[in-house]
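Pasting the structures here.
Any read-out appearing in this document is the output of simple, stated calculations on the displayed coordinates, not a laboratory observation. Remember, predicted model here, so these are calculated numbers, not experimental data. Cβ atoms are built from the backbone, for glycine too; each structure is taken alone.
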Structure P
Amino acid sequence: MTSSFGPSRRGLLAALPWLAVPAARAEAAYPDHAITLVVPFSAGGAADLAARILAAQAPRLLGTPQVMVVENRVGASGAIGTSHVQRARPDGHTLLLARVGSSAILPATDPRTPYAWDEFTMLGLLDENPFVVCVRADSPFRKLEELIAALRDQPGKLNFATTGPATILDLGVRQMFIAAGLPLDAGTAVPFRGGGEAVAALVGGQVQFIGNNLTDTSTAIANRQLRALVVGTPARLASLPGVPTAKELELPAMQNLAGWNALFGPPGLTAEVTAAWERCLARLAQDRDWLAAVRRLGGVPKVLNGAATRDYVQAQVALYRDLAKRLGLV
């Protein structure tokens with residue numbers, strides 16, 4: 001009932017809608033529900049493991065009680081999951097664990113890729129996964145120079161494991177051929193479905209050598225099933241102190257070969273979300289738990305901000321586009 005002394009409270013609020021504006025404009029603090037981290041590759045692989053390490057630590061460093069849920073959306077060499085994030089709402093609740101294969105090699109080598117490499121909000125690089133060339137532990141090739149000599153003397157005779165023409169397992173080995181002055185068909189590629197299967201093929205003797213991420217090969221190296229001949233890093237790895245770098249072997253063209261993990265968001269990610277992740281990744285770079293977990297998997301922590309990540313990815317795209325042109329892929 002309306003008082004004779006004036007309008008009711010409800011009437012007053014209706015007459016003065018500006019009183020409700022602050023509440024209407026108030027936005028929930030980010031994140032206000034679970035964050036989905038999309039991995040465009042299958043569970044158990046290098047990308048999936050990197051995502052789960054991040055998901056375990058990031059909420060604490062973001063300062064949120066919300067969880068980060070890993071979702072594997074596989075297919076089309078990583079394009080399906082990557083495309084899903086490219087189309088997601090730019091609210092920061094759907095993010096991408098970006099990988100070299102799906103976010104650099106694929107858009108650089110396949111014009112059918114449904115996204116461009118730079119159609120994302122790049123939040124930061126997380127780590128690099130060193131590229132390592134391996135043979136079986138009982139192989140007659142004890143040094144990379146011996147393997148290269150055999151490839152030169154008997155072109156096409158030795159087999160290497162790959163996961164397809166537009167992957168680092170294939171393109172990395174071709175880059176080694178180029179660096180060593182070998183023909184691009186110096187070795188014969190034998191395809192497998194994943195990096196782990198490719199390593200198993202080498203251990204089982206189906207192929208004679210492999211170029212792969214250290215994460216996929218580290219267990220077999222540690223168990224003395226495989227022998228590493230070279231790593232594509234600027235300096236020797238603490239975990240493989242006896243293995244020379246590409247630079248030491250005068251193969252500098254191999255130095256930029258690495259698997260890597262980065263955190264991307266959809267295009268147009270809000271400034272609030274971008275700033276939150278910038279702060280989070282700065283803390284991540286100093287976080288002992290995350291650093292230790294990455295190193296246990298054979299990765300090398302390398303946290304970069306969004307702008308530096310864009311430059312890094314652009315250089316990777318240029319590297320693989322040039323290599324793809326040499327191979328006649330584009």
Structure Q
Amino acid sequence: MRIGFDLGGTKMLAAVLDDDRSVVARNKNRTEGGDNDHIFAQIVATVDGALGKAGASRGDLESVGIAVPGPIDAATGTILYTPNLGIRNFPLAERLGHELGCHIYLENDVNAGLWGEYVAGCARGRRHVVGIFPGTGIGGGLILDGHLYRGKGGAAGEIGHITVQSDGRRCGCGNHGCLETVASKTAIARDLAILAMNGQSPVLAEAGATDIRLVKSGLIKKALDAGDPGVAEVVDQAARFLGIGMAAMVNTFDPEMIVLGGGLVEKLGSRFTDIAEATMRERAMQRLVTGVEVVEAQLGDDAVVVGAADLAEAH
């Protein structure tokens with residue numbers, strides 16, 4: 001029996017998978033934060049809860065794959081840093097392995113999600129795949145010749161930090177004009193909050209969305225559906241910038257497929273992805289972009305847990 005685990009900044013999800021990579025039981029808990037020991041206790045409780053729902057026990061476990069939102073040392077199973085959880089230099093694999101009595105494997109959450117789509121979702125049967133996931137930032141993952149590509153230090157796929165405006169806004173990484181600054185949900189929310197503040201979007205203003213934290217993907221879709229032209233302008237511009245980033249990926253890696261995912265893509269759907277794809281096809285080298293498929297991720301929240309569990313079994 002295998003478990004895939006998604007360690008998120010706001011929630012933890014443990015899923016028990018069968019041999020066909022189908023989820024047979026899930027257990028989701030709110031991430032309460034705290035020090036390493038407190039978070040470890042939450043992870044163990046969430047795993048035990050999933051086992052209980054599956055009618056199983058720790059003795060049935062063969063492996064657990066943990067997807068982590070931040071840099072890791074996969075060789076030692078150490079979480080180096082998680083921006084939203086405050087975990088630093090935590091040897092989770094060793095400690096959890098002792099607790100549960102099984103093999104533990106750590107992977108970056110974006111890599112795990114793309115791998116899940118590769119083995120059980122929209123990218124099955126492909127060998128060269130780029131994954132781009134606009135959210136708070138822009139996560140990226142690479143599968144090259146059927147293998148997850150991590151780079152020399154395990155951090156390959158930082159697609160959100162491609163420079164698309166040399167004199168653009170400052171990014172959280174310290175650079176200026178990164179793709180994240182113009183195409184992430186955070187970038188969209190920042191511009192929409194200004195519209196709400198200026199009274200240029202009735203839907204956003206009614207929702208009190210002058211606070212960027214209130215501009216969720218669902219609210220953006222609601223404003224678009226209401227025909228708000230200012231909101232449409234902001235969203236369409238972000239989609240075009242995303243397409244520029246996609247074109248760079250096509251020119252660099254010559255993929256068969258680009259997978260777009262995350263909550264923003266799920267909510268906005270083809271309205272967002274069609275513009276991004278059209279821009280990609282205008283800007284990428286024509287001999288490379290011909291035949292590239294652009295698809296929306298298929299598995300939702302399950303992509304990460306399926307990918308993490310599969311990678312744990314393979315390693």
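Given that FRET efficiency 1/(1 + (r/R0)^6) of positions 161 and 265 (r between Cβ atoms, R0 = 30 Å, to 0.05), derived from a single structure, equals 0.35, which label among P, Q identifies that structure? This figure was derived from P.
If percent of Cα pairs over 36 Å apart comes out at 27 when worked out from the coordinates, which of P, Q was used? Here the read-out was taken from P. If you line up P, Q by distance in nm of label points 7 Å out along Cα→Cβ at positions 57 and 257, the top spot, with the largest value, goes to Q. Set P, Q, criterion relative contact order in percent (Cα under 8 Å, 6 or more apart): the highest-scoring structure is P. Comparison across structures P, Q (criterion: distance in nm of label points 7 Å out along Cα→Cβ at positions 65 and 193) gives the highest value for P.
For log10 I(q)/I(0) by the Debye sum over Cα atoms at q = 0.17, 0.18 Å⁻¹, for residues 33-200 alone, the calculated result is -1.15, -1.21, so let me know which of P, Q that is. Computing log10 I(q)/I(0) by the Debye sum over Cα atoms at q = 0.17, 0.18 Å⁻¹, for residues 33-200 alone on every structure in P, Q gives -1.15, -1.21 only for Q.
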